[in-house]
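Student: Once you scroll down, you'll see the structures, which are given as structure tokens.
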Structure I
Amino acid sequence: MLASDTMLVRLSGEHDASTKTRLADAFVAVRNQANVIVDLIGCSFIDSSIVTTLLGAHDARSRAQGRLVVVLPAEPNAVTRTAELVHFAELLPTYTSLEAALASFGQIEPAITPA
């Protein structure tokens with residue numbers, strides 16, 4: 001189970017400019033949470049608008065003394081290729097499993113929260 005100060009935002013399928021607003025709205029909905037995990041394991045595609053939204057949310061969370069981390073698919077796909085191209089790992093914390101992301105917050109059990 002997630003700690004009360006941590007929220008999971010899970011994305012699946014393809015995400016681009018047409019879904020950017022929904023993602024931004026999800027970040028607004030969790031703005032009072034200290035920590036956010038963005039789970040991209042189920043994503044098959046993200047474009048630059050999603051990357052920009054994730055980086056903006058990470059910066060906002062950092063300014064609020066919180067953390068935003070991203071869980072990338074363990075197997076190479078279009079999402080991991082995009083993450084490599086933009087050097088995600090240099091810009092924000094990334095993990096290849098939800099368990100590893102939770103451990104980074106000192107938590108060990110995942111809970112599913114709708115995005």
Structure II
Amino acid sequence: MMTSYPIPIYGIGDNMQYAYGKGIVTVQDIHGNNYEIHDVWWVPNLRDSIISKARSKCAGLNTRMDEHENIYLYELDGSNFAITSTEVDNMTMFMDLCAVQVTSIERSC
């Protein structure tokens with residue numbers, strides 16, 4: 001079933017944003033461990049990427065928070081993929097995360 005794009009996205013800043021496609025992103029931690037996350041929305045007007053806890057859980061990643069409220073996102077099935085959040089300007093960010101490949105599944109022009 002094809003999704004009808006654009007999809008309105010609410011709750012990100014003061015303005016509504018739009019997703020114009022969906023695909024697979026391969027992310028890499030600082031140690032070179034890769035992990036694929038499927039069904040990632042393409043929202044070209046966002047300045048930064050956002051990781052959904054629900055989507056990362058569906059992708060097989062685990063989440064935990066330490067006593068300093070740093071977020072750890074990691075995989076337990078043998079890939080050793082793991083990233084840790086950092087606070088930047090009152091935003092929790094994964095600074096040690098890199099998207100190394102994006103594969104488009106659906107997209108509208």
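Nothing in this text is a laboratory measurement; each read-out follows from the coordinates by a stated rule. Computed from a prediction, not measured in an experiment: that's the story for all the values here. Cβ atoms are built from the backbone, for glycine too; each structure is taken alone.
Student: Can you rank I, II by percent of Cα pairs over 21 Å apart and just name the one with the largest value?
Tutor: When percent of Cα pairs over 21 Å apart is computed for each of I, II, structure II gives the biggest number.
Student: Distance in nm of label points 7 Å out along Cα→Cβ at positions 40 and 72 computed as 0.7: which structure among I, II?
Tutor: The read-out was computed on structure I.
Student: Another one. Suppose you compute helix-only ellipticity at 222 nm (-39500 (n - 2.57) for each DSSP H run of 4 or more, over all residues; to 500) for every structure in I, II: which one lands on -1000?
Tutor: II
Student: Let me ask something additional. Suppose P(r) over Cα pairs in 5 Å bins from 0, in percent, for residues 16-55 alone works out to 6, 21, 33, 25, 12, 3; of I, II, which structure was it derived from?
Tutor: Here the read-out was taken from I.
Student: Let me ask you something else. Identify which of structures I, II gives the largest calculated value of distance in nm of label points 7 Å out along Cα→Cβ at positions 8 and 88. Each step should come with its number before you reach the end.
Tutor: Details: I: 1.7; II: 3.1.
Once distance in nm of label points 7 Å out along Cα→Cβ at positions 8 and 88 is tallied for I, II, the winner is II.
Student: Supply the structure label, taken from I, II, corresponding to FRET efficiency 1/(1 + (r/R0)^6) of positions 48 and 80 (r between Cβ atoms, R0 = 25 Å, to 0.05) with the calculated value 0.50.
Tutor: Of the options listed, only II reproduces it.
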